[in-house]
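In what follows, structures are represented as structure tokens.
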Structure I
Amino acid sequence: MEVLLGVVDGGKLVKTAVFKGDHTSYMNWFSESHYINSSWPDLKGQHTHTYSIKGDEGHGRRFFINHNYNGCSNDAGWLVVVDSLTAGSCAWEKDESFPVIKYAAAENFENWSTGNIRNAQALVMFVKYSSAESIVG
């Protein structure tokens, strides 16, 4: 089984990440240990600070793939869903409405404050139960 997580922006699927879904739960399929490939080539083998659906609960950050925390202006990562503002929230996650889906629009992780970060319209998930071929090539 495979799970494809897709980032939709401008009505198009702009980023994808594929995970092994065998022997996983509804929460732990989205993890570094189940990662297969993605449209962020640097994600494989890079150090990740946070990589889970649960994310950083104290800051309301879900579906969080974060590279590092080094103070708000230095935080960097690939994907985050911010579901609310909390005390101590960083300027990079403040928005007009919540939840907000933020993603690194280039091929690498980006600084959340100064990098090529975009707000997406939606996250989509596709589950493939057959083991014949991979979801993506």
Structure II
Amino acid sequence: METYVFFNGTCEEALAFYARALGGKTVALMRYEGSPMDTPELPANWKQKVMHSTFECEGARFMASDTPPGQHPGYSGFSLSLYVPGDADKGRRAFDALAEGGKVTMPYGPPFWGGHFGMLTDRFGIPWMVSTEH
């Protein structure tokens, strides 16, 4: 099972942000222009938006796109979970980078079950949980 995240016209910006924050990269990207979705109804300013992409980071991946015009993604009832193998400092760096411009909902620190854990909503409205085993 893999996660698919929708953005309201900011997918490419979000992918660049995640590449900086997590050290990953976009390994596939297709635009609306030239696709079967490139119809006369597609606004000209939407042709270069992301129709589909795949982002990878340290063996994990998710897919993402911009929703078609007129549709608005709503994020509720889920969080992207980022497990950072290794030490707590590496997890802290990922947490802090994702939190830049967003909102921390549970500060990163040692929870009662061990390791380190924190929750945030990033600047694009995506909820995240970041955890490590140490």
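No value in this document is a laboratory result; all are computed from the given coordinates. Just so you know, these numbers come straight off a predicted model, no measurement behind them. Cβ atoms are built from the backbone, for glycine too; each structure is taken alone.
When distance in nm of label points 7 Å out along Cα→Cβ at positions 20 and 36 is calculated for each of structures I, II, structure II comes out greatest.
For Rg/Rh (Cα atoms, Kirkwood Rh), which structure out of I, II has the highest calculated value?
If we compare Rg/Rh (Cα atoms, Kirkwood Rh) over I, II, the biggest value is for II.
Given a computed value of -5500 for helix-only ellipticity at 222 nm (-39500 (n - 2.57) for each DSSP H run of 4 or more, over all residues; to 500), which structure among I, II does it belong to? It must be structure II, since only it matches.
Taking 19.8 as the value of mean count of other Cβ atoms within 10 Å over residues 92-99 derived from one of the structures shown (I, II), identify that structure.
Working: I: 12.5; II: 19.8.
Of the options listed, only II reproduces it.
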